[in-house]
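Next up: the structures, one after another.
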Structure 1
Amino acid sequence: MNWRSIRAIYGHEMARFFRTIWQSLASPVLSTVLYFVVFGAAIGGRIQSVEGVAYGAFIVPGLMMLTVLQQSVSNASFGIYFPKFSGTIYEYLVAPTGWIEVTLGFVGAAASKAVLIALVILLTSFWFNGVHIAHPFWMVAFLVLTATAFSMLGFIIGLWAKNFEQLQIVPMMVITPLTFLGGAFYSASMLPPFWAGVAKLNPVLYLVSGFRWSFFGLADVPVGLSIFAVMLTIVICMVAIRWIFLTGWRLRE
């Protein structure tokens with residue numbers, strides 16, 4: 001394992017994040033504050049509580065998960081796509097480093113950015129709601145594992161994309177709708193039986209459910225299934241990334 005290569009890639013990506021701190025950090029936090037105001041105040045005035053939890057507090061895990069999924073995919077996909085766009089990706093391919101080091105560098109940086117933003121949002125939520133974290137260890141575990149899984153997915157999207165339009169298709173047309181339909185702002189138990197069953201076909205529901213359980217001890221699906229879902233995502237993405245680097249698919253075009 002070439003740790004120097006990992007540190008170099010990771011450091012380069014994190015430096016870019018801090019150079020554009022207002023765009024990278026302030027923008028998603030401000031967007032989430034608007035969600036707190038609209039959903040927490042406006043809708044929360046009509047929905048007092050969900051399963052005994054104040055609605056304003058109930059949506060905090062969902063908003064954090066929405067931000068983590070969006071930021072993980074966006075940061076990782078742009079991080080690896082830009083070297084492709086500028087033609088500098090060949091420097092990574094000919095350097096004395098393997099696919100694992102390149103993946104860990106880019107994915108680690110993207111996941112770190114997403115986790116940092118999510119923690120800032122968590123701190124911000126205390127200004128609006130009294131949030132209690134029932135299982136702090138599992139909250140951090142779900143946060144890190146989910147950020148890692150979707151950073152890997154974003155890394156694959158960045159390798160697959162041929163232009164900036166394709167780079168935005170999956171985050172905007174797939175990730176965001178699945179998150180909204182995955183219980184970010186409601187519990188699947190609030191749905192009619194048929195639609196509750198349909199909702200369980202949404203993989204994001206398992207991530208949101210497990211993360212919300214770490215806060216309030218409430219889950220729409222068994223916690224074990226949530227852990228299995230995120231670990232399965234990581235394994236599938238790792239296999240796909242290894243195949244891409246071994247075959248050179250979309251890397252040598």
Structure 2
Amino acid sequence: MTTGAPEALSMAVRLQDRVVLITGAGGTIGLESASRLLQEGARLSLLDISTTALDKAMEQLKPLIPADQEASSRIIAIKTDVTVAADMEAATAKTVDTFGRLDCAFLNAGISYSSTSIFDTTEELYEKLMAINVKSAFLGIRATGKAMRDLGNGGSIIITSSIAGLRGTPGLILYSGSKYAVRGFAQTAANELGQYGIRVNTIHPSGVDGVMFRNTWSPEKLQSLLDAMPLGRFAQASDISSVVAFLASDDSKFMTGGFMKVDGGCINF
């Protein structure tokens with residue numbers, strides 16, 4: 001038996017035929033998580049406001065589907081404005097209509113911005129960021145939670161927060177506030193939806209290395225952030241996707257209302 005056999009067995013079975021809806025599916029974390037979930041057997045509903053991002057995601061994910069399976073039986077892509085209730089409800093309904101179930105919602109849509117002082121932070125940025133980071137999470141919980149309740153099979157809702165939702169983050173007052181807000185959503189929803197077998201948790205990554213993260217901070221700040229990482233590196237998207245897969249699976253079946261740091265140890269409490 002090869003050393004890869006046990007891992008291959010796990011990847012094929014843990015999420016076999018589970019249906020996962022992902023918002024912000026065309027982004028770095030969304031796409032990496034989609035890849036991981038697909039390889040673990042899940043069927044995916046990919047939501048993003050960008051058709052281009054969805055097309056790129058489909059192009060990257062289709063080769064992961066076994067040749068004896070139709071791509072349409074494993075993945076659908078839905079252009080969705082997750083800040084609009086009707087869009088989110090329609091996308092959720094289409095997911096259920098297509099696959100016949102909904103086992104997990106990964107509410108991952110979000111944006112950040114370059115570090116800015118409180119005094120230079122505009123009301124326009126507040127409105128945009130709160131809509132995408134906070135309103136979308138509320139609408140996502142409401143739409144997918146209702147679908148899971150009505151289907152009667154329970155489920156898992158995972159919301160992407162940040163380490164900025166666990167500590168004050170100078171220069172990112174709106175981003176930090178938005179990531180604290182979704183933590184409050186998760187705690188409340190976990191208490192309210194637990195009676196239906198629906199679990200709700202947040203994940204709190206440190207900055208995932210990439211263009212957006214590096215554009216947020218100056219080179220000097222990036223170095224100071226790196227110096228504060230006990231594991232000596234910034235996060236990779238695959239570090240996040242493995243935690244998403246865990247929370248989507250029955251391996252986390254007694255976990256709800258929790259927050260999971262994926263931060264290389266940079267926050268200690």
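With helix-only ellipticity at 222 nm (-39500 (n - 2.57) for each DSSP H run of 4 or more, over all residues; to 500) coming out at -23000, pick the structure among 1, 2 it was computed from.
1
For which of the structures 1, 2 does the calculation of relative contact order in percent (Cα under 8 Å, 6 or more apart) return 19? Walk me through the numbers before you get to the answer.
Details: 1: 25; 2: 19.
Computing relative contact order in percent (Cα under 8 Å, 6 or more apart) on every structure in 1, 2 gives 19 only for 2.
All of the numbers you see were taken from the coordinates with simple rules; none came from a lab. Everything numeric here is computed off the predicted structure, so don't read it as measured data.
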